[in-house]
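Given below, in the form of structure tokens, are the structures.
Just so you know, all these numbers are worked out from the coordinates, no wet-lab data involved. What you are looking at is a predicted structure, and each value in this text was computed from that prediction instead of being measured. Cβ atoms are built from the backbone, for glycine too; each structure is taken alone.
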Structure I
Amino acid sequence: MVKAYIGLGSNLGNRSGNIEEATDSLKAVDSIEVKKISSIYETEPEGVEDQPHFLNCALEVETNLPPRKLLASLKAIERQMGRSRGKRCGPRIIDLDILLYGDLVMEEADLEIPHPLLAERLFVLAPLSEIASEIVHPKLGKSISGLRKQLGEKKDF
């Protein structure tokens with residue numbers, strides 16, 4: 001089993017209900033065991049600012065699914081919940097991202113692990129540092145709490 005971290009975000013409809021439904025859907029997947037759930041953080045949108053605020057959290061899971069199958073499971077949950085692909089960084093019912101997958105570094109056109117923007121997004125680092133503060137980013141060699149502190153000095157949260 002590999003320890004992986006999943007980021008969740010929602011800014012449409014019942015945002016907290018969407019996060020709960022996605023978490024429950026992940027718990028229902030045979031090959032995924034949810035181990036830790038962060039608090040939920042309300043955050044302003046980045047990129048496209050004319051949209052509702054997001055709720056974000058992070059999950060620690062253990063899985064025997066390889067990265068692509070884990071991603072397929074996340075995308076299936078998004079579709080099941082009614083997510084349609086719209087404007088990049090636009091509003092969404094649910095967004096599920098693989099943030100980390102063990103210490104794997106993978107750079108392919110449609111899947112990058114660790115998530116390529118993890119270290120730049122306080123809305124990801126805040127919940128992730130709550131459940132995985134000492135995990136070291138495999139490319140940057142810095143702990144999640146260190147990355148959060150570094151970014152927190154630059155951004156107000």
Structure II
Amino acid sequence: MDLFRNKRLFIERIEYMLPDGRTKEGVIAHPGDAVVVLPKCRDSCWHLIRQYRFAVGCYILEAPAGKLEPGESPVETAKRELIEETGYQAGELVEKGWIYTTPGFSDEKLHLFEARDLSPSDAFEKDEDELIELVTVTGRELDQMCLDGRISDAKTISIVYRCLRG
């Protein structure tokens with residue numbers, strides 16, 4: 001049964017069966033799949049964005065990210081979001097796997113990418129509700145920022161781990 005539906009999110013109440021045969025009721029959020037892209041600069045530096053997030057009421061540091069549009073592949077979305085949010089296009093996108101964001105109540109899957117060989121591009125414009133500033137950090141700073149809490153965004157911590165440790 002639908003509890004809520006709009007362009008970006010669908011929430012439903014369902015009945016499901018556990019592996020042991022018991023039947024339960026649950027609520028699932030279906031926000032749609034998305035991508036996260038960590039752009040690598042030359043000289044072992046990386047780009048993050050500082051973006052205002054109304055849900056938490058402040059600016060946070062994060063990797064560029066965005067939802068897949070209907071009919072769009074994760075690679076196409078990664079290319080578009082990178083340009084929209086950083087003004088750079090990637091000469092190479094390296095797939096770094098995927099993660100579930102919150103499997104306790106959502107089926108959202110994030111596709112992770114490392115962007116290399118960056119060059120300026122204005123093929124896509126920022127969304128009108130996005131307040132974004134580009135921030136450049138070294139790999140050492142990036143790692144430390146994840147450890148000390150300056151980066152608190154889970155998707156960003158995941159892609160940093162996959163890029164720096166993988």
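One table, with the values for the structure above:
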| read-out | value |
| --- | --- |
| Value -6500, calculated as helix-only ellipticity at 222 nm (-39500 (n - 2.57) for each DSSP H run of 4 or more, over all residues; to 500), assigned to which of I, II | II |
| For 2.9 (distance in nm of label points 7 Å out along Cα→Cβ at positions 98 and 122, calculated) the corresponding structure among I, II | I |
| At a computed 17.6 (mean count of other Cβ atoms within 10 Å over residues 50-57), which of I, II | I |
| Ranking I, II by mean count of other Cβ atoms within 10 Å over residues 18-25, the structure that comes out highest | I |
| Of the structures I, II, the one that 9.4 was derived from, the read-out being mean count of other Cβ atoms within 10 Å over residues 2-9 | II |
| Computed 105 for volume of the Cα convex hull per residue in Å³ - originating structure among I, II | I |
